[in-house]
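Derivation of every value follows stated rules applied to the coordinates shown; laboratory data play no part. Since the model is a prediction, treat every value here as computed from it, not as a measurement. Cβ atoms are built from the backbone, for glycine too; each structure is taken alone.
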Structure P
Amino acid sequence: MRRPLAGLCVLLLAAAPATAAEWTVDHAKSRLGFTVQWSGEPLVATFKSWTAKIAFDPANLAAAHAGVSIALDSEDSGSTDNDDGLKGAEGFSVMQFPHAHFETTGFKATGGNGYIATGRLDLHGVTRPITLPFTLTIAGNTAHMVGKAEVSRLDFGLGTSGEWAGETPIAHAVTITVDLTATKTP
């Protein structure tokens, strides 16, 4: 009777999914934001308040996962007029949609220290798939990740009427920028 039970335990342990290392973001060394052409000039903005839960191991991409929640009212471009417009009804509509969320659905190695994260971005009540190419350097217990994803603001229902609907003054193409430093959680 003990052998079948022991065999079942071995099978369950063998079938248990492997986990990836957990990482804690160092917000003082990290930036999350976007760039968009506004009146022919690049408008660069960052989010001051966001959280990330990251599990990643380059040797076990199947177990990797990341989830990010962004407080949209923390957007800051250094220009109060632009920020008010971005947070308002034609922009993020922060009163109605206070947060954006990104959840990965998979990772792929592209060679060297290059990767692609696929996932879903939920912004302004709309969820769309996005692809985030990035580079990752791990030195000991510290990781540095830099990536950019291209999206269209119209795909998320941002600025679809009035003066914002066209390519001017604000371009449709938006580049999401990520520059994270994280430490492996013991």
Structure Q
Amino acid sequence: MSSEARTVARVGLLLFGALVLQLGMFDDLRILSVHPEVLLAVGIGMAVAWGPERGAVSSFAAGLLADLFLSGHFGVTGLAWGVSGYGIGLLSDGIVRRSRLIDAGLMALGSAAAVLLYAVVGSLFGEHTLGDDHLLRIIGIVALTGAALSPLVLPLCRWAGHVEHRLHSPRRHTGA
């Protein structure tokens, strides 16, 4: 199995695990009537850990998985989360000095941007997400839970996105 295929398999496994946790536990866990978004945390975590391209793809895939279980237009969550993953990946790549606190802040910012972008894109498709009276509360709680999940999510994202590079040793030539 190639290195890229192993990476895709690990990211898929991580997203599937996050989906199971989301549906089995976190959808029922409510903080002020808002549930944490584990799938979003994994997508944004990939962006923080591996940059804009992988962040966009992983966040888009996480959003599509979430869309399978949401009522509304299919793809809106994927679009909003993918764009947010790309943006937070760009921002993450530009930070030279990293710390756990900065990573948690990036996770919070990326999660907040994804929820806000979902509300904007959803309103373009006729959903009443932007006018929701609880939108600021939703953004705040999803951002805080994204930051709180960062110590658990980021190491898993770093593992999942790791591409192994095998060094080929030069062949030894024996003198004849």
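Taking mean count of other Cβ atoms within 10 Å over residues 47-54 for each of P, Q, which is largest?
Ranking P, Q on mean count of other Cβ atoms within 10 Å over residues 47-54, first place is Q.
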Problem - If distance in nm of label points 7 Å out along Cα→Cβ at positions 55 and 111 is computed and equals 1.6, the structure in P, Q - result: Q
Fill in the blank from the handout: Working back from -0.32, -0.69 (log10 I(q)/I(0) by the Debye sum over Cα atoms at q = 0.09, 0.14 Å⁻¹, computed), options P, Q, answer is structure Q
Practice task
Could you figure out which one of P, Q the value -3500 for helix-only ellipticity at 222 nm (-39500 (n - 2.57) for each DSSP H run of 4 or more, over all residues; to 500) was computed from?
Solution key: P
